[in-house]
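Read-outs throughout are calculated quantities, based only on the coordinates presented, and are distinct from any laboratory measurement. Quick caveat, the model's predicted, so the values are computed rather than measured. Cβ atoms are built from the backbone, for glycine too; each structure is taken alone.
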Structure I
């Protein structure tokens, strides 16, 4: 992924699409007291506004012709390791309940559908297929693409898959979230000495140049987008946000800008209410809190992806580019604990994959094509490097396991934690 502040010019049609979203954003700003919306609300609209937001509009987002690439797109080896972990938990639930037709898989935001198809095919090989494979996704375009992928790659298992728009009740099984947390809207704040500000977005009727620092109300202007007349602005933080920032005890030099995700408590509570017995496995890029708010990370972690270019201009091309923030896994653990989960494992993606059979699957993939040329071997090795090396995804991405078991039988025999092969070595919960 390349970093750039100079982005390719979109086509006239895509610019028109973006302008429609901007008009809706500006209309909401105009109707809001103070003529501003929080950056979190702006991010929510830019990503999820019906028919126009980045994740719900009909554009390719993932893969070579999209804006970014995820681990399941890089290699099927990733998904086969996930399947290996799923199989352990599914078997444990089935045996402990005495019902072989109870355990299911639920994937949150299934991307292109490649991970779902690879997981189902691997679970079939293990004779551990789930009763159902649910997919919960907000994008009609991606749902259509998922269906095409599954019909093409695992047509005989298509009947196992069911698309849903709400979480099921009394769910037993594995809930998967690969790169879901980073797409949750965040509050952005700046701490400057004793002053703590929240970032807002306003819609200006005037063209402002990039050197503008203050507006008529005296608030500080951070960034402008002349094409769309959107302006990012600092305003004093409310009491709740201010206290949350104070509690972080940030030691970096002022001004210090970063993010908080206030949606974690509610989101994990909803997952906990859905899950009766099983595992929530979340994989994403991020840090523990002590690393997230390091002094040198004083510009935050918010980034945007557009045609495989990384930039730091979230007001540019709203609806056309992804906006993400790194995950504070300490906050995830705290919210999970409050929601009634057991934080049962935390490790790097590299260690999780190694524990879950990555080397075995690599050797199988080589043996499946014993007469293939060296190009195939090279590509497989490159996939392993991308998934595992610290400079690639291996350390940047983390895996956290949240378990819950409301089974009324003897917990000593039904304990889901005993089936967490992905965390059997190098469990790093002490870092949280």
Structure II
């Protein structure tokens, strides 16, 4: 038994509310259970309860055992002075406030049906992956769809925090924030941190000024990531290295440490040399990229905007000094999908929020047009009968797994609450 189950019982009145009595045998009538804010202090705020003939307005605190009141030192905390009822599963001690006034106690287990407890124990039975893996496919479709939408926007809220942090670092420059996010995601999991360090090392004002010269952008990107540190006979390499040191001197860019980029285990099209050239080409092709991205409302328009390739040298190279068969090396739709999921949609959401605008339908529409992501988590849900048709649904499942299933948050999950309902 966990406290969150008691919160669920009280919040949704999943017990016999007609014959409630305190341990002192006073009748209890619940007018309002209060607001479940999940903040520091009592569990439910602004409840209204009638005890005996007296109506009370105040807060409700919930514990597994009555003595937990003292275990948590509530008797010394003024935040609990306005508690009007102590709801517990087991009564093992009288409870008093700081002023020595006794608090009425309601023992909840006396009023909960065996079936509700059985449902809870079934939900909390030992899991191999998630608690509800044998039952989740039976959740009504409309319940699950509504929950997925909530999960999706919770995930965007979480991703937005990193965006707002970058916004502070860049002095509220949305273009600079976009550059950082794109750089990180162009680097994928392996080189993402190195590419982000690169983006932070170059003031975006320099990117703006040098975007008209593709080779200058490449020189900065390769130079700062250490790809120009060696000595090579390659003519293009020597040209970029000359440009790099010239730009360092011109803008007085300080030398910063960027973790080494990785080639190992990457397909050639994902080599950092190729991704950096594509990123440079994107910023060479478009000025004011942020405003263009904020206007995009469909996946097709996004594919069109990101239709960029590598510079001429990289069409027949993957590494300096090593020529390869010629290939355009344009951004693939599957790679652009990752940029949409991890950069464009979160950025559109965060920006709209600062303007107090809603873009919910637009964002769902964009991700509806993207194929479902493929990873071990999505495959596991699929094995339980939860199949995904698009990236909107897979993003919601990733949120469900990390923010609910992994931390046993069943009592805050629409799936868990639905499964606890009596048949």
Candidates I, II; semi-axes √(5λ) of the Cα gyration tensor in Å, for residues 261-316 alone computed = 29, 17, 12; producing structure is I
Compare percent of Cα pairs over 40 Å apart across structures I, II and report the one with the greatest value.
II
Thinking only about distance in nm of label points 7 Å out along Cα→Cβ at positions 237 and 301, which of I, II has the largest value?
II
Taking relative contact order in percent (Cα under 8 Å, 6 or more apart) as the criterion, which structure among I, II has the greatest value?
I
With FRET efficiency 1/(1 + (r/R0)^6) of positions 309 and 381 (r between Cβ atoms, R0 = 41 Å, to 0.05) coming out at 0.70, pick the structure among I, II it was computed from.
II
Can you spot which of I, II the value 13, 43, 34, 9, 1 was calculated from, given it is P(r) over Cα pairs in 10 Å bins from 0, in percent, for residues 157-268 alone?
II
With FRET efficiency 1/(1 + (r/R0)^6) of positions 109 and 229 (r between Cβ atoms, R0 = 41 Å, to 0.05) computed for every candidate in I, II, 0.85 is reproduced by structure I
FRET efficiency 1/(1 + (r/R0)^6) of positions 29 and 349 (r between Cβ atoms, R0 = 41 Å, to 0.05) from the coordinates reads 0.40; which among I, II:
II
A value of -14000 was derived for helix-only ellipticity at 222 nm (-39500 (n - 2.57) for each DSSP H run of 4 or more, over all residues; to 500); which structure in I, II was it taken from?
II
